[in-house]
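Pasting the structures in now, so scroll down.
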Structure I
Amino acid sequence: MTRAKAALSRGALALVAAAAFFGHARAIGAGFVFDDRGAIQENPVVQGDLDLGALFGSDFWGRPPGEGPGTWRPLVVLSFWLNKHITGGFHETNLLLHAATSVVLALALSRHTGRTTFAVVAAMVFGVLGVNTEAVVGLVGRADVMAAGLGWLAWFVAGRADEPEEPRSSLWAALAFAGALASKESAIVFPLFLFLADRLLAPPGRAPRILSARYGSLVAAAVLVIALRTVAFASPLAAVSRELQANPLLAEGWGPRIFTSLRLFAMALGKIVLPVGLSADYSYAAILPEHSPFALPVLVGALVLVGLVVLSIRLRRREPLFALAAVMVLVPWIVMSQLPFVLPTIFAERLLYLPAAGFALMVARIGEWMLERTPGGLVFPAASAGKGKKRAAQKRPKVEPANLRSFVLVLGPVMLANLALAWSRAADWENDRTLFASAMEVVPRSARAHHNYGSALLNEGKSAASIASFERAVEILPTWSEPHAQLGVAMLDTGRVREAEEHFRKAVELDPDSTKAVFNLSVFLARQGRLEEVRANLAPFVERHPNRAREAALLRQIEADLRSPQRP
């Protein structure tokens, strides 16, 4: 017996959207914090007129090739531009996109499994998960939301594996997948997910061949997007600029990367299942590379990883939905594992947006089992044999009151706990100070958490109070340039001119290509009338980075002043 094309009612879809929207509604009161400023407020592509050349020729932060981590996400940048110049409502858009993504997940699950209850419950749980807060409330998390939504849309429009292949469906699926890739690079694993989902959910002998239009169209879409990126921006294999303080694995070999990846896997699942102790930052030295395979976090991660793989294999026939949930966790983790390549950051909660759906599926399947007490099958009413003919019917199991109570006892605590955690966590995004005050409590060894908290105080005019935070950041990571650059500003504001100059110079010494370090020292020297020193500091930087307009303009002004006959 085949599965019916289970269609979700408008009421069910509205329920899913409402859960996702109101579960994270506090996002509307959030500010532009942390990476949001760099991606939007300081991004020349977002702030300027619509320029398609710049849109496709710049990275996520509006920088040219080679000057950033190589993150190319033109579809997300375009959405930011539309918010800035036409629609407004940056955080409202994030919230609506999250609600839409949850709805698409429900539609895809319903179509591919034939289980409407399972699909709605899974999407509702996903919509309220506390671990999704960073992706929904943080504006840069829009990349994760859009990539997931467009990926699941591709899954939905591709149709079931046991349905006849239609060229139109393959085309729409390829377009949706291309949009996911243009939103975030991690979407590259979607064809693998679709292939494994087909093997799990298709009736025996009905899964498509590997060499079929279903998969070939996705591969073609990936090739086209990568080609567009290569021509307009840079090859994915081109050298990029990444910081050791953001990901200490940049300096490590394969052994520590594998061991650390296992530790991160256990940590990621822990954050998804129990989203407490969340932080906006996990960089140096919050998470350090693991150098021993026998460290407890590594062993736990290995045990959980192997367990999930075994689960997906052993249950692929008897409980395919549990196996599908495991696949939803494991496939996105391939990109985030730090093994194919080292990411710009060692860990971030927004990266868990996709794998968190696997946990939602697991909860939904347990809840469905408690509701119906019919484990083990994807047996739903068969689709109609043709127009005008009656559908084959199979009587659904009667829902007993005791089963309903069990269902509520399973689903209720998960939903309510995540709603409360998401609501509480969203308050941290009010501003940088609140966000990094929270981060310092969770990861007190993070240099960036202390640095960003100090920067928030500095921006609020609390220079004296900021000094301790910058000094703590320098203590944790003495080789990082930015805290020295900020310390110079704070000490200059408090009248400690000699110490300010020492930190300005130390910042440039540690990173001669740091815009902040070079600019801060140049402004300091210029205010003291030491124009020759300013030129000596700025000229090599501008030669290496001719696209840095602010520094180039300052150098032109200094050279004009040096040539002026009025100069004393």
Structure II
Amino acid sequence: MKNKNTYIWPTIIALALAIGIFIGGKLHFNDTPEKLFTTNSKKDKLNRLIDYIDYEYVDEINTDSIVDVAVNNILEKLDPHSVYIPKQEMDKVAENMKGDFVGIGVNFYMYKDTIAVIRTIEDGPSYLKGLLQGDRILMADGDTLFGENIPNELVVKKLKGKKGSPVNLQVYRKNGNKLFNVTLKRDVVPIKSVESYCMLTSDMGYIKVNRFAESTFKEFKSALRKLEAMGAKKLTLDLRDNPGGYLGIAEKMADEFLSDGKLILYTKNKRGKIDKVFATDKGHFQDKPVYVLINEKSASASEIIAGSLQDNDIGTIVGRRSFGKGLVQREMDLGDGSAVRLTVSRYYTPTGRSIQKSYENGNRDYYQKFIDRYHNGELLSVDSIKVADSLKFKTPKGKVVYGGGGIIPDVFVPIGSNESEAIEDMESLGFLAYFVFEYLDENRDDYKQFIEEDFIEGYRVDDILFEVFVDYCLSKNIKMDFYAFEDKIKLYLKATLAEQLFGANAHAKIKSGADTMVLKVMELDRASMIQKEYNKVKAKD
């Protein structure tokens, strides 16, 4: 699977990073607006230019778009993570970082030309009114929501609204060939940043965090408490593909694992002002084994957690070198509904490391260096990671760590083969989910017999479903040696079925059985237990 139709993940990853990693923490900013925005000749020059274009230029020009271009060009000259947020994007950005929105409470696809319900959110408006998986939402308050040319923005606008506001839906239910109307009241719907959690073994919990939003720490604490109630005395914290988010949330999460007084990080601004952040005695998971999973797409706040634990000799960092974002941004309102996220400081790990990659040759070179990781061998071998002796640091226990471009894990796990990674891409890009939705749409009744636990323990993807999937791939011009990866594909199909039938936690539990990093954690944990038993016996002798 090496042709351009199927081996596309490096390009897509880089594009996703360019969009997704521009998120930093919120810090106190001491200067007042009056001090920051005093008049000077440089600002007057820009204002005059815009006025001249407005009033004197020969053609009518949208000066708002000129200003947007100018702002973007200015920020591009600073660093890769200072970014402009146009006013039309502010609501979406704020919603994502807040961690909730007001809507009807469904996960859905635009399947062909219609809104198809994948799952309803438990105790949400649609759930309480009896909407089911596979239902099609055809109309909202008399407005048509199906058809080839229906823009996604219209769909979202019709389903969202003010909390408590009613919306009348026309729904088609394929099972029974029924068309009916239902009125429900919109309510707050969470956008989960703790994507999933489950027990990997009788005493090892697992939590997957996909970003650091306002709600993340609360979600994390809730998941951790539930896992501890199930017997978790160890934790695997999965920060792979996590582009970061709020600095303060990362600090709180790191505090959960560090004892009182331990340094979490410090920041330094252009005036040399240093702010140190220390752990408190509130940490709930101190002195317990923790494994942190990172990869080349783990950035910013994810690196803060990995770096703070690594530098304090706490836990084990497993995976591949992280992205390398050591800059902190603060969001600032520009007065017209738009905003700028401006880099205001650098952060340093407890040993004094800055893990920020160099951006001295501009943004294009900055992201090209990320692409180069896929070609220079460093994702396959830790020996291919270039480090500088001048950026060598030591932890309190003498472990050597490096600054200058990401967190190098304690235990390296190489990326899989092209075809193995292509199966991962089928999942992450939604291809598997789309296939499974189509399959369930025709065979949903076959799965009514299962409850979640029985499905996880007893269901097996048979050869018939596997062959249907192979035919589906071939119909989409996807070619690979499917039979060499039959076991992995079957497991991923089962995990995707579980996600659509039961939710993300069931998916995580099943998928862990073929996850190389999780399997490495299990191997490390078994070795650690054997070593502890050996030490006990030796101490008695």
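Work out the source of 0.10 here, i.e. which of I, II gives that when FRET efficiency 1/(1 + (r/R0)^6) of positions 105 and 353 (r between Cβ atoms, R0 = 30 Å, to 0.05) is computed.
Answer by label: II.
When you work out Rg/Rh (Cα atoms, Kirkwood Rh), for residues 49-256 alone for each of the structures I, II, which one comes out largest? Walk me through the intermediate numbers first.
Working: I: 0.99; II: 1.08.
Max of Rg/Rh (Cα atoms, Kirkwood Rh), for residues 49-256 alone: II.
Using the calculated result -12000 for helix-only ellipticity at 222 nm (-39500 (n - 2.57) for each DSSP H run of 4 or more, over all residues; to 500), pick out the matching structure from I, II.
Computed on structure II.
Next question, about the same structure. For which of I, II does Cα extents along the principal axes in Å, calculated from the coordinates, equal 97, 45, 44?
So the calculation was done on I.
For Cα Rg over 2.2 N^0.38 Å, for residues 193-520 alone, which of I, II scores largest?
Largest value of Cα Rg over 2.2 N^0.38 Å, for residues 193-520 alone: I.
FYI, it's all coordinate maths here, none of it is from the lab. No experiment lies behind these values; they were computed from the predicted model shown. Cβ atoms are built from the backbone, for glycine too; each structure is taken alone.
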